[in-house]
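Down below are the structures I want you to see.
Read-outs throughout are calculated quantities, based only on the coordinates presented, and are distinct from any laboratory measurement. Keep in mind that what you see is a predicted model, and the values were worked out from it rather than measured. Cβ atoms are built from the backbone, for glycine too; each structure is taken alone.
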Structure P
Amino acid sequence: MKELTSDHTSKQFNNELEALRQHFLTMGGVVELQVQNAVQALIDSNGSLAEDVKDKDATVNELDGIIDQECNRILAKRQPAAGDLRMVLSISKAVSELERMGDEAKKIARLTLKLIDEGESPRGYVEINRIGQMVSRMIRDTLDAYARLDIDAAIAVVKQDHSVDQEYKTALRSLATYMMEDPRSISRVLNVIWVLRSLERIGDYSRHVCQHLVFMVKGVDVRHTPAHEIAAQVNQ
């Protein structure tokens, strides 16, 4: 916290900022587990785990509401400036990305229950497992970067998203070919494609969170900067 916040005369203000950061990291931890369990439920055809992922959405939404209230209260009561203001604004935006990740995990859980009901493991599970592991690592690295205010780690996550996008495109090509060869598989494989789409979006949201972190720490907006140029822009 020291790198961002100014010296406050109010210890309570420091405590409020730390509580905000901790709630953000807690919500991130819930979402990380939600995504991991959503993928595992699909791979293992575990309906009860998929239902648990859906139920966890209520916890994510509750934390989203708490953080939103904290941000609004700090802005109205403290009127923060400089690094403090960037921190509150960045977290208020990043928390929306976490909430969207949770929504995608819930969507994967719903699709898992559909695929279980169909009773046959379609193509694409290998790709789901691989991309799911990549995305889970992105979330973990994102939260670690936030905990340590580590810009280099955040930039690394932004770059990882390109690999996820490439894997996603490769998987789509493979599955499209399979559906043409076996039209009877179309319904099942479409559900798999929607799962892959959700994972790809989660990767995008992780990238966005890290972009908000760069703004928080450096005050530089890199949302529209190519990944390979971010480090140079930040260090100007």
Structure Q
Amino acid sequence: MNKDILIIATHPDDETLGAGGTLLKHKAQGDRIHCIFCTDIFEEEGFSKEVIQKRENEIIAVCQAYGFSSVHRLGLKTMKVDEYPKSKIISAFSAIFKQIQPNIIYLPFAYDVHSDHRVIFESAFACTKSFRYPSIERVLMMETLSESEFAPSFAAQSFVPNVFVDISEFFAKKCEIMAIYESEVGILPFPRSIPNLKALALYRGCIRGADATSMQNLAHNLAGGGR
């Protein structure tokens, strides 16, 4: 039976950084994938019309690449999510959850260093009670480069994965989609760089105990460098 999968992206690109390959795998398996982009950029916040339009074009291209069944925009101000009443954000999530009736939800990590991520996690997680949202079967947090690795280095607040998904078949496509976000992707040692995505995949794949050939192919691609 096909599932409804919901990814919650605090900022556009988080969906790809955190679970891009997994979304593509769900799609290939016949699942319906849905996305909530929580924040946007606005002129009154200092962003030019050109930058805003470029971001919109990137989002459109990314959504087309994934083939989302539905896309939702909360329209919160980026880097200022903590200024909104949490009840307002929870209500927005609740309405979307009831509309989609997701089976699996991917959330930002609870202790990501960015306050936007933490507020979004808390607000969305409040909408996962089984007696109010009975469609939900599984809730997972995702590792987002440039956020999760900077979480406080306390045992209870560090990202320690206990669920692994083999995305070797979809990893190249994930990198292609990430490259669409030209305004967010940089070169090493910037965390949101394609070589760093490859490095994390290589590291997590070794932890999982992935197929040796797949890991060797990934290591070869990583050695090739690139943006």
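Descriptive notes on the structure:
- The greatest value of mean count of other Cβ atoms within 10 Å over residues 91-98 among structures P, Q is that of P.
- For 26 (relative contact order in percent (Cα under 8 Å, 6 or more apart), calculated) the corresponding structure among P, Q: P
- Structure responsible for 107, with volume of the Cα convex hull per residue in Å³, for residues 11-146 alone calculated and labels P, Q on offer: Q
- Structure responsible for 19.5, 70, with Rg and Dmax of the Cα atoms in Å calculated and labels P, Q on offer: P
- Origin of the derived value -13500 (helix-only ellipticity at 222 nm (-39500 (n - 2.57) for each DSSP H run of 4 or more, over all residues; to 500); candidates P, Q): Q
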